[in-house]
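Participant: Following this line, the structures themselves.
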Structure P
């Protein structure tokens, strides 16, 4: 009985020393978005987490393995969210675009800080630059397909898809800060411009209600 208890205590102690894969990855994420990829070092992470450096190697083979995990998190959250929103059912192009615009207002769907950090990192990492180009192509193609599904020609769909993504990349790169209510109001104008038609009051209200409920949910 004592031996079992001792083993449990030792295992718990080792677990505290090692942390977990998510703990290391979350810390690396915070360093990346705040200080850039050059700051993401094993020793710095261990110090930040107050964990042993050897604990890192229980979860990652090396620093490059950690970098890969960060990139995969970006791909699985940001790019996948845009594609998923494009695939939602919508009765008209404005409703479809509002579904996509949810990404720019909900950090759980699209992490703008991470997107900017990845793009900055890609400037000095050729392999990552290729992955960013591929991610942008997937995002643009998904939105272009959305326009095609709602009656736009291939050429029109392509240009409008480019416009939607380039507009958001501009927001991210310029680190634009807006009052939330101001942004919600502007999204309606963006949708009208992208779609070439005025969204119905029903579509606008549905979009605003989604984000009103999210805002109230986080209000203390």
Structure Q
């Protein structure tokens, strides 16, 4: 929704810019027709016209400056939010399911996850997540989708993941998970049907064998 409003603001700024430039061209024509033609054929000539005849160009110039300010506002707001406003967990309820995104957050207190055992989808693909962090996932019995890509988890942490009773989708791309660890903890997990194992040490044969157990529903990203 915010992105849509930003597009509206940018469009308004663009319209103001067109109006301002047309106004400037009209002023140039009124001063001397060659100036007007020059601004149409070679827009950078407007800078020279403004410099030489600022008194006649001041109103269109103000309109152009306003247009620039309007267009720049969404970008300024976005820059401010990215660099000065602390990120917060993004929570939404979709079809009655609680979905939480923590990816991108720094210094988040993962222990607070235990306060929301009804979480269904959880994205926490952060570099500060390790096996100890996964201890806070215990008790999230409604969790069906979990993103741990790019984290520091190892085979030891998979034991906790494997204990999540309803987990269907797991993303552990670019982690330290090994082929042995996958075999030990996840290979036989009945509920698991979607995997992202990109950049791990899990062997191709292991992935294929896992899929063959339920070829109609299981799939993985390699």
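We did not get these values from a lab; they are worked out from the coordinates using the rules stated. Model, not experiment: these values are computed from the prediction. Cβ atoms are built from the backbone, for glycine too; each structure is taken alone.
Participant: Identify which of structures P, Q gives the largest calculated value of mean count of other Cβ atoms within 10 Å over residues 181-188.
Facilitator: When mean count of other Cβ atoms within 10 Å over residues 181-188 is computed for each of P, Q, structure Q gives the biggest number.
Participant: A further question on this structure: P, Q: which one has Rg/Rh (Cα atoms, Kirkwood Rh), as calculated, at 1.09? Could the numbers behind the result be given before it?
Facilitator: On the way: P: 1.09; Q: 1.30.
Computed on structure P.
Participant: Quick check on the output: -15000 is helix-only ellipticity at 222 nm (-39500 (n - 2.57) for each DSSP H run of 4 or more, over all residues; to 500), derived from one of P, Q. Which one produced it?
Facilitator: On the way: P: -24500; Q: -15000.
The correct label is Q.
Participant: So relative contact order in percent (Cα under 8 Å, 6 or more apart), computed for just one structure, reads 11; which one of P, Q is that?
Facilitator: Structure of origin is Q.
Participant: Work out the source of 4.1 here, i.e. which of P, Q gives that when distance in nm of label points 7 Å out along Cα→Cβ at positions 77 and 117 is computed.
Facilitator: Q
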